[in-house]
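Each in structure tokens, the structures are laid out below.
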Structure I
Amino acid sequence: MSHISDAVRLLETLVAFPTVSHQSNRALVAFVSDYLSGLGVEHHIFPDESGEKEGLIAHIGPKIEGGVILSGHTDVVPTEGQSWRHNPWALTLEGERYYGRGTCDMKGFVALVLAAVPQMLAQPLARPIQLAFSYDEEPGCLGTLPLIDALAQHYPRAESVIVGEPTEMKVVTGHKGGIGIKTTLRGLAAHSSNPGRGVSAIAHALPLIEWHEQQMAQQKATASHSGFDPAFTTLQVGTINGGTALNTVPDECIFESDIRYVPPQTAEDWVAAYRAEAAKVEAAMRKRHPEASVTLSDIDIAPALAPEPGNAAEELARRLTGDNSDNLVAYQTEAGHFQAAGYATVVCGPGSIAQAHQADEYITADELHRGAAFLSKLIDSLR
């Protein structure tokens, strides 16, 4: 079989595993492990704390430093609430499009990498290739740090990382960082006939929600030509819950917010600024009820990928693709974590981000061919 035929066959199998982030991915990892074992490839599996999620790393080539990591995630977003014309868990070819959940984001890349392993083994590599497949990327790159730790524990340090998220094979050198925060306000319940006896958690949540809007307006007003779209840091509140009845002063309000910051801004600075604002609100609540509180929790940070012109990963990807355009994106990937760990990192993979997370997600045959050609050139460049 050709590389593409193998890739499509592997993609069909990978799509059939419903590896939604809240479910286990162990069956998929077991399949990949069996596939690599059949080819005699050294690899390691590492579980999360629950034992229900697993990541996998592999090393092909000499046991020396300076290799290239091909990084992809095994989880996908849910299909609930979406109207699909095709079965999301069965690869369906219609025209030039392969439909199925994860075809674009990003089992297509994983399938191409696995299909290229025989080519990696066919002739000795002068520099190694490492495979890095994570779990729980979609909820906030939760499996990325364990992945990086496993690579450091088992294999010589690589030089470059190519994260194969869908970029239409363009070389993406930077993306925004992301912060997710849950804010919980606890006040004092009272009957609505005399609301002054209570401390409304919802009313005190309002200035914190408004803070997000004010900060975004300020960021927009002072934005420079950063190359991102939008060019400024964005903030928004995505969920909110509070209160028990219309005639009761609410003693609890919980909301979740999202901050997408532009480098060189840092997550630490944004979290510190929000903590300071939350402390002001908490102090105001405690003047009326000493046990009132504002708590920030579930703080999830995805580091930004800051452009590093001329780094080894960028030079390699540009040489292989011929793409010399400037590409910065607003979404997050695992690339920021790899860069924070000291790797030269870019994002470059088949498929369009416009199809990711959508009903009837698909990847085109042309994108698969372009991804396969890229990997073939990469392998040849490392011989």
Structure II
Amino acid sequence: MKIKKSPLEGIKVLELARVLAGPWAGQILADLGAEVIKVESPLGDETRKWGEDSCKNNSSYFKCTNRGKSSFVANFKNKSELEMVQYLAKKADIIIENYKVDNLKKYKLDYKSIKKVNNNIIYCSITGFGQNGPLALLPGYDFIIQAMAGIMNITGEKDGPPIKPGVAYADIFTSLYSVIAIQSAMLSKEKSGLGSFIDMSLYDTQIAVLANQASTYLLNQEEPKRLGNIHPSIVPYQLFEVKNGDIVIACGNDQQFKSLCKAFKWNFANCEKFSNNKKRIQNRKDLVKKLSNNLKKYTKEKITKILQDAKVPVGTVNSVSQALNHIQTKSRKMIKSINGEKFVRTPILFDNLELNYKKIAPELGDSNKLIKKKILLNKFWE
């Protein structure tokens, strides 16, 4: 049987990043087979101590974003330790860093300094606001970026306060775009032999993923508003309270709406004011009231069965535990385990390649002894 290889096997990544945006990108690269060395201060990445389970040294927060890496502790104020990090930077294929703009210059770990000794380096710099602009020197925090870049103002109930999503939305999207950029730079490097400097910004990313809400404003000069769990452009496409919980029905076109009504033997589809999506938007309040009153008679299990059979998009609102234990989650083998420690895998499957799940998140400085020994012999990453 032919052994499957990981797509980024042999790629060397130096991660000078902490918290989430940079480390999440590094973890994806590690899962794809790259060797990732995470450089930490003697105190370690602060997320090691986040959360109620931080007494275990490696908190669940830290573990969710640092799988597959090696930890190398270095005090940049110590000349010999800094020189070791500079050595790693010289040998790396990719560097990911999320320091504030220009903060690595004094350590000669900025792009211009590294390029002098590693001309084809792919250097990904992740900051809050990018390398230029009036806010470039400010630190970037996911919550602040969400507030400033529009997503919170369109999230939440119509008459309620702005709400942030339940995960670090801006950080994670920036990580994903960073990995896309890094892999694109790798392909370009194969053709040209040249490395790249990648300027990634949490703010830019959050603006970019405003998606249809941004285009609504840009093309129509209409200010998007909070609508709670309803869709601004499609009806019905929202949350409904039913007999034993909550359910989402998402009719993306007129035929699905007709199928919804037919499945429950409702005559709504025959009403002129509900005959197409534009009219349903105009008469949203009336239609939603009718649907809500009728759906409350059924359990979410019954509604799910009826609408799945009718090929109408439907889903129950699950808790995190329900989602992680769902039959679909299990059938897709989304939960993996290393030495008994469970985690959610990177959601990528290849037919001829495999991802690399061999190592849990590292203990602080777990690879210092080995890396220092090999650096002193000039044999690390040779």
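If FRET efficiency 1/(1 + (r/R0)^6) of positions 235 and 315 (r between Cβ atoms, R0 = 25 Å, to 0.05) computes to 0.90, which of I, II did it come from? Derived from II, not from the others. When mean count of other Cβ atoms within 10 Å over residues 91-98 is computed for each of I, II, the one that comes out at 24.4 is II. Hey, Rg and Dmax of the Cα atoms in Å, for residues 35-178 alone derived from one of I, II reads 16.3, 49; which structure? Derived from the structure labelled I. Looking at mean count of other Cβ atoms within 10 Å over residues 11-18 over structures I, II, structure II comes out largest. Across the set I, II, relative contact order in percent (Cα under 8 Å, 6 or more apart) reaches its highest value in structure I. For Cα Rg over 2.2 N^0.38 Å, the highest value in the series I, II is held by structure II.
Taking distance in nm of label points 7 Å out along Cα→Cβ at positions 27 and 251 as the criterion, the top structure among I, II is I, with the largest value.
A value of 6, 21, 21, 20, 18, 10, 3, 1, 1 for P(r) over Cα pairs in 5 Å bins from 0, in percent, for residues 219-258 alone, calculated from one of I, II, originates in structure II.
Using distance in nm of label points 7 Å out along Cα→Cβ at positions 211 and 323 as the calculated read-out, with 1.5 as its value, let me know the right label among I, II. Corresponding structure: II.
Structures I, II were shown, and distance in nm of label points 7 Å out along Cα→Cβ at positions 139 and 331 at 4.6 was computed from II.
Values in this text are rule-based calculations from the coordinates and carry no lab data. Keep in mind that this is a model prediction, so the values were computed, not measured. Cβ atoms are built from the backbone, for glycine too; each structure is taken alone.
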